[in-house]
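Every read-out reported here was derived from the displayed coordinates using simple, explicitly stated rules and does not represent laboratory data. Treat the numbers as computed from the prediction; the structure is a model and nothing was measured. Cβ atoms are built from the backbone, for glycine too; each structure is taken alone.
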Structure I
Amino acid sequence: MLKDIIELIEYPVLIIDKSGQVIYYNTKFKDFSWIKDLKGRYYFEILRFSEAHEVLKDNKVEYYEKEISLGTDATKYTFLIKSIGDLKFIALKPGESKANSDLKKKLLGQISHELKTPITVISSIVETGEATGKIDSIFSRKLLNNIKRLDFALDNAIIITKIQLGLINSQKTKINLLSFLEDLIDNSLPEVLHSNIKLNVEKKIVVESNPYILKTITKNIFLNSLIHGKEPIFVDFYDNKLIIRDSGEGFKEGELKELSRENSSGIGLGTAIIKSLAKLSNIQTTFSNENGAKVELKF
C-alpha cells in the first residue's frame, strides 16, 4: 500500500532505514538518480550533495526542508526529510532552472520599463506645463498626485508579480531601525509625510530582516495611511514589535475580519503586499484600530 502511494508522487522520493540503507524508491527517483541499481545502497552513495550528508547523519532530525540547486543548470529543488519511526522519507521537489528564473526576471524588467516610461513622460509634461504657465497649477497638482498614485499602484503590481514568480530574495541582515526609517522617510516617501511621521524608536534598536522586504512593507503602510488615513503617523518600537498608527478613522469592520484571515481576499493591493512579504520574511502582522489604523510588525 505504501509503495503504491509513493509511486503516485510526481517527484523523486526515497525511503531509508535507520542505518541509512535504501528500503524503497519510486520511479521518479530512479529516473533522477545517476545510480540505476539502488537496492542495498546507502544514502551517501546516492545523494551527492552536502545538505543530505549533514542532516541524514543526525538520527534525531524529524523534519527538514531547504531549497537547494543541483546540476549544471542549477535547477532548484526543495529538499525534504520526514522521519516516521525508524524510516526516513526523502523527497526532492523540483523548482525551476536558473535559465527560466533569469528569463522571468528579464521579462518582468522589460514589462516594468514599458509601463513606467509613459508615466514618467506624462509627469514631465505636466511639470513643464506648470512651470511655463501653460497648465493651471491647481489642475497640475491634482494630475500629478494621481500620476503618483498610478505609479505607486504599478510598483505594487510589479512587486506582487515578483512574489508570485519567486523572484524576491528573503535573505536577512541586521538593520539599525531608526537609521533605516529616517532614510526611508527622507528618500522614498512624499514630502508631505516628512514632518508628519513621529518616530519614537531608540537609536540602539537593531532588527534582523531583509532590507528590501522591510522597506517595501513599511513604505506601503505609510502610503496607505497617506491615501486612506490621516496625519500625523506615529511609529513606536517595543516588545520586538514595530508599531505604525495613523490618526484617521481606522479600518472598517469588514476589512479587519478579512485581514485576520490567513488567506485574505478583497483587500487592497498595498495591504496584500504587506501580508505577502511579511509572511515571506517570517514577520507576524497584526491589524487593529486604536485612534486610527494600527499595524504591528513582530520580528
Structure II
Amino acid sequence: MPAKKRERKSPAPKMPPVDQISVQPGETIASLVEKWANTGFTAKRIARACEIYWKMVSTPNCKKFLALAGAMVPVGMQQVVIDLIREGFIDVLVSTGANLTHDLAECLGFRHQQGHTATGQMKDADLYDTRINRIYDVFMPNEVYESMEDFVKTLDVPKDMPVREFLKYLGKTLANQPRDCILKAATEKDVPIFCPAFTDSGLGMQVMFNKRGINLNHFDDLQEMVNLAWDANPAGVCIVGGGVPKNYIMQAMQFSPTSAQYAIQITMDRPEPGGLSGAELREAVSWGKINKDAEFVDV
C-alpha cells in the first residue's frame, strides 16, 4: 500500500541540522560541551546551561544564587561547590540542612563510603546492626553524629541570631580544621548561606538537643533574602534538585526589580505531579519569578 501523500500547507521552517559529533583524543570537556550545543536532548540542554551560567558570571553586577538540594555532598560534589564559591561563581547559597550536615561531617574528618544499594549484598537490617547509614549506594558510619554532638557542645554561640549568622560562625570555628568544607569557603569569601529548613537536619537536631534556649531567627533570614533579591539587578539563579532551597530563592525573585534574568534548573523530577522540584522554569514566568524575556533552561 503506497504511503499517504501529505499536502504541505505552509513552507517548512528552516532549521539547522543536528551535528554528528566526534570525540577526539585529548579533547577537553569544554570543547565537548561546545559541540553538544548543536545536538539534541539532554546534551543540548547541558550546553545551553553552561552558556547561560557563563553569561551570569560575565554580566557586570549579576548576583548569582545557587539552590542546593539532594545528597550532593554525600555523593562527592562537595569540592565542586567549594570551588564555585572560591572562584566567584556563587554570591548567595541556599542549601538543605542535610548537605550542611554532611559538609560538617567531612570537615570533622569523616568520609562517606562507597557502598551499594543493599540488594543481594548486605541488607539494610545488617547495616543497622553494624551502625552504618545508607544513602542509596553511599554509606556513612553512625559515629558521625556522636562526633558532631561533641563538636556542637563546644560551641560558644549567642542565644539569638539568624541561621545565616550561625552558619557563618560555624565556618569561622572550622577555620583551623585540616579538611576543607563549604561552610569554611563561604565564610572566607563572605558568601551568605541560607538554610530555611535548618531544623530538618541532623545538625539542627544536635543544636536543639545540646544548645537549649538558642533562637535561630528564620524571619531575619527571610528579610535578608528578600533584600538581596531586591538589590539584584540582574539576578541569576541555578537550581540543583529543587525543594525548599528552590522555592526560597524563587519566591524572593518576585521582589527583584527585573525578576530572574538567567535561570538554570537541574532535576530528575517530572512536572505532572505538581511538585515544585519538577515544575518547569517557564511556569515561574507566570508568577513573576523569572522575567518573561529571561534566558533559562531545564536540564
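For the reader, a short list of remarks on this structure follows.
- If you line up I, II by FRET efficiency 1/(1 + (r/R0)^6) of positions 42 and 250 (r between Cβ atoms, R0 = 30 Å, to 0.05), the top spot, with the largest value, goes to II.
- Computed over structures I, II, FRET efficiency 1/(1 + (r/R0)^6) of positions 10 and 90 (r between Cβ atoms, R0 = 25 Å, to 0.05) reaches its largest value in I.
- When relative contact order in percent (Cα under 8 Å, 6 or more apart) is computed for each of I, II, the one that comes out at 21 is II.
- Given 8.9 for mean count of other Cβ atoms within 10 Å over residues 18-25, calculated: source structure among I, II: II
- Label whose coordinates, when helix-only ellipticity at 222 nm (-39500 (n - 2.57) for each DSSP H run of 4 or more, over all residues; to 500) is calculated, return -15000 (choices I, II): I
- Structure from which 1, 4, 9, 11, 12, 11, 10, 10, 9, 7, 6, 4, 2, 1, 1, 0, 0 was derived, P(r) over Cα pairs in 5 Å bins from 0, in percent, options I, II: I
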